[in-house]
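Each structure below appears as structure tokens.
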Structure P
């Protein structure tokens, strides 16, 4: 749901850049999950204080009491455990649930599988990895995404293989 940036002050606070539309979603929770890289396991961390501060969030974690300790957390991802989140509304998805889904165009051609979802400020982008090693970037917007079928494990798009 976000990434830790630079230290904030000298008492162990960090800046957090949220990835969700609602920056306050993290602030409301006292336990976050944190990992160093995308291949690392998530571990729970106790949030002593967190508040919104334009343009993001500042937070202080248990056991992080100095600027140096806060700096050591820079670049780590933060999130919430799924059981701490409300279920997504109709036609809304957790980005992680889209990973691995097959992406097919209107002609029935498989374009690959979702390798990840990235935000670019305007809208999410599907990173679709094709078998031949190519990667396609498809905007996750109604103009291009016709249907997400979680049961079938497929996303249907208006996108050609040679785009």
Structure Q
């Protein structure tokens, strides 16, 4: 398993830019001073160390704290290749799920708001700790969104 000492031997991390740079030549493909890793199809930067691919945001956590993150590492601004230290935080899976954007099938344009065909109204609901909270039926998507925001704010959740 990769340790902080081994990571710091091979790479230098700049917490202000979020970039990893090779400090030591680890293979024929890298040069000292080059930016480490590549951005994958999902937008995350991966860095191969000793034959194992690691995500840069998790490496930043190891580099700065000396321990692997137990949970997930979240990018506050949702930019997956922005690995500046002040943009990263350790979160639970549930907390990280709150950062998801709208589903492609969303018709309201608002999170937690959908159209109820049988009632011909808009409905709002919010999941909290595995429990779905039904917030009611509304004449407009905006009114349902307002109820969702009010509930979320009262619960201290991200809006």
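Computed from the coordinates by the stated procedures, all read-outs in this text should not be read as laboratory data. Being a predicted model, the structure only gives us computed values, none of them experimental. Cβ atoms are built from the backbone, for glycine too; each structure is taken alone.
Brief remarks follow.
- Here the criterion is Rg/Rh (Cα atoms, Kirkwood Rh), and among P, Q the highest value is seen for Q.
- Given 13 for relative contact order in percent (Cα under 8 Å, 6 or more apart), calculated: source structure among P, Q: Q
- Parent structure of the calculated result -6500, given that helix-only ellipticity at 222 nm (-39500 (n - 2.57) for each DSSP H run of 4 or more, over all residues; to 500) is the read-out and P, Q the choices: Q
- Value 2.2, calculated as distance in nm of label points 7 Å out along Cα→Cβ at positions 32 and 48, assigned to which of P, Q: Q
- If distance in nm of label points 7 Å out along Cα→Cβ at positions 16 and 40 is computed and equals 3.1, the structure in P, Q: Q
- Per distance in nm of label points 7 Å out along Cα→Cβ at positions 24 and 128, the highest-valued of structures P, Q: Q
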